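Some structures to go through are shown next.
All of the numbers you see were taken from the coordinates with simple rules; none came from a lab. Note that this is a predicted model, so its numbers are computed, not measured. Cβ atoms are built from the backbone, for glycine too; each structure is taken alone.
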Structure I
Amino acid sequence: MAKTSQLMVGTGKVRITPPVGIPFTGHGYRISEGIHDDLWARVMVLESGGRKVAIVSLDLFWPMPGGDYVKIRSAVEAAAGIDAANVMVSATHSHQGPAFWASANMPSPMKRQRQIIDPWVAALPAMVGEAAAAAAANAGPARLTFSTTPMTGISYNRRKSVPEGVFPLIGNTPEMPAAVRAQYVRWGMTPDEAEAHAPLGVPDGPIDPDMGVITVEDADGKPLGVLVNFGCHAVACSPPAPLLISAGFPGYCSGLVEQATGAICLYTQGCCGDVRPYRSSAKGVFA
């Protein structure tokens with residue numbers, strides 16, 4: 001009989017909130033004016049049969065500027081002794097998080113932007129490494145369980161299928177009828193024809209409604225860590241919301257799971273494409 005290796009799992013998290021005044025990424029050219037909730041780096045380390053892997057989840061739009069996420073991998077390798085090739089780096093795609101570069105279009109001088117952005121970006125890999133080191137240090141015997149559950153009514157695909165083709169992006173559902181009528185006019189219909197033919201209803205592009213959950217437990221069933229995967233753009237705090245740094249709904253999801261279980265919860269972004277949170281208005285207020 002083949003000998004099985006004991007699975008060892010550990011988790012760690014470190015605050016990575018950038019300084020106020022850093023530009024936002026995601027929704028045009030905006031400068032942050034405060035902090036609504038903190039951003040975190042969360043890491044799960046798994047070891048079995050002498051092989052270690054790490055999963056990194058960051059409350060950011062993307063991990064590093066210019067696709068240089070290899071710096072995150074290298075920092076995890078140095079801090080936790082995990083081969084960089086065995087490190088998966090992901091970001092929740094929060095649109096209420098920091099930009100990684102200065103822009104002449106921002107309402108702030110580029111020199112000032114770089115003074116805020118560059119030190120924070122330079123420090124980010126080491127902060128993630130700190131979370132990885134904590135995860136490796138507290139790793140213990142564990143077992144994994146996996147489940148999925150449908151999360152309907154949360155998200156929709158912001159493209160609308162019409163008989164003549166797929167309609168472009170629709171920001172909010174109340175805008176949809178007028179937007180589709182305008183598209184019909186651009187395709188050559190008269191306004192009256194567009195009024196008669198424009199389909200109503202919400203945008204109906206495809207979504208993946210299933211949330212996947214991996215739960216890590218010790219031998220007594222106590223949660224040691226949770227990993228959640230769901231595909232939906234993190235744009236619930238889009239303009240005209242206050243200009244406050246936030247992890248968005250993925251951060252709230254992780255925080256609520258952590259409160260309920262006492263275990264660190266990583267949120268990994270699924271195949272979100274043009275899928276966004278369903279909202280019936282554009283008030284843009286924080287819950």
Structure II
Amino acid sequence: MFKRLFLGNTNIDFHNIGSRFYKIFIIEFIIFSAVLIGSIFGFLNLNLSVDFTGGTTYQLDTEYTDNDIDDVLNNTILPVSRYQTFDNSNTMIFRAVESTQERETELLNYLSNKFSVEKNEIEFQRVGPTFGEEITNKGIRALVIFLSIIALLISFRYEYRFSFIALTALMHDLLLTFSVYVILGLEITPSTIIALLTILGYSLYDTVILFDKLKDSQKSFKRDTLTSEILNKTFNEVLMRSINTSFTSAIPIISIILIGNYLGIEGNLSDFAIPLLIGILSGTYSSIFVTVPFLSKIIKT
């Protein structure tokens with residue numbers, strides 16, 4: 001089976017199993033909708049970073065242990081959402097949620113006493129939500145413009161129904177990544193938003209390649225319309241290509257995550273790599289298992 005998959009010689013009847021994929025897509029859509037609605041109305045916690053919610057940062061330079069960091073993260077004064085350390089120095093940066101000035105000052109005193117550092121040696125800064133809001137607004141505008149242009153281009157290059165299928169697969173990947181973040185409680189930072197926008201390109205690339213292959217198959221069969229024979233031949237040939245593309249793309253991203261954790265590197269690197277990995281895997285899945293059921297519905301036997 002693996003040899004036939006590698007050579008593109010599998011004989012899977014994608015047309016007939018398209019209805020099964022469609023049922024799976026409906027279930028996924030219900031789950032994604034529930035997560036989205038739950039996060040909007042507050043039933044599910046949306047773990048936004050201080051860049052979106054506002055908060056305070058505390059930077060100090062002193063010797064510390066892992067237990068010291070755990071104590072700060074578990075303090076009862078003010079919740080600390082994240083921290084950052086550096087390999088070649090004793091610098092620590094803690095980010096706490098937005099609160100009253102009294103509590104922020106109380107946490108400052110706590111850090112000063114715990115690490116035996118003068119308060120004036122701790123760099124204290126309030127972070128407003130303006131940056132995160134600006135990134136989000138620009139990201140939404142870019143998303144709307146990008147999707148509109150892509151829909152027009154795909155409609156012109158192929159047909160209007162293909163643009164709907166491509167956008168459906170794309171939204172599937174974005175909602176899946178968003179749902180994973182909400183369900184697991186992962187922190188959403190500006191780097192996460194940038195990674196989500198990067199996923200758009202990969203998802204569309206994989207889907208459009210399949211559309212192009214379908215068009216080439218139609219020419220080889222000398223047919224003007226999509227048939228079940230063309231659909232099955234095309235997807236059996238490109239199945240291994242999609243798997244290989246996903247695998248080779250995921251390897252360096254997984255390496256970044258693993259090496260970053262091993263070296264104790266926190267912050268923007270992992271914030272970008274984790275959603276990108278989820279999006280790449282989802283993009284490979286959607287290019288086959290989301291496009292097939294919709295393509296099967298426009299088949300003319």
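Where does the value 0.55 come from, among I, II, when FRET efficiency 1/(1 + (r/R0)^6) of positions 178 and 210 (r between Cβ atoms, R0 = 25 Å, to 0.05) is the thing being computed? Mind dumping the intermediate values first?
On the way: I: 0.15; II: 0.55.
Checking each candidate, the match is II.
Work out the source of 19.6 here, i.e. which of I, II gives that when mean count of other Cβ atoms within 10 Å over residues 74-81 is computed.
I
Have a look at I, II and say which one yields 13.1 for mean count of other Cβ atoms within 10 Å over residues 26-33, as calculated.
Working through the options, I get structure II.
Which structure, out of I, II, was Cα extents along the principal axes in Å derived from, given a value of 80, 39, 29?
II
For which of I, II does relative contact order in percent (Cα under 8 Å, 6 or more apart), calculated from the coordinates, equal 24?
Only one of I, II returns 24 for relative contact order in percent (Cα under 8 Å, 6 or more apart), namely I.
Taking -8000 as the value of helix-only ellipticity at 222 nm (-39500 (n - 2.57) for each DSSP H run of 4 or more, over all residues; to 500) derived from one of the structures shown (I, II), identify that structure. The partial results should precede the final answer.
Values: I: -8000; II: -23500.
The value was obtained from structure I.
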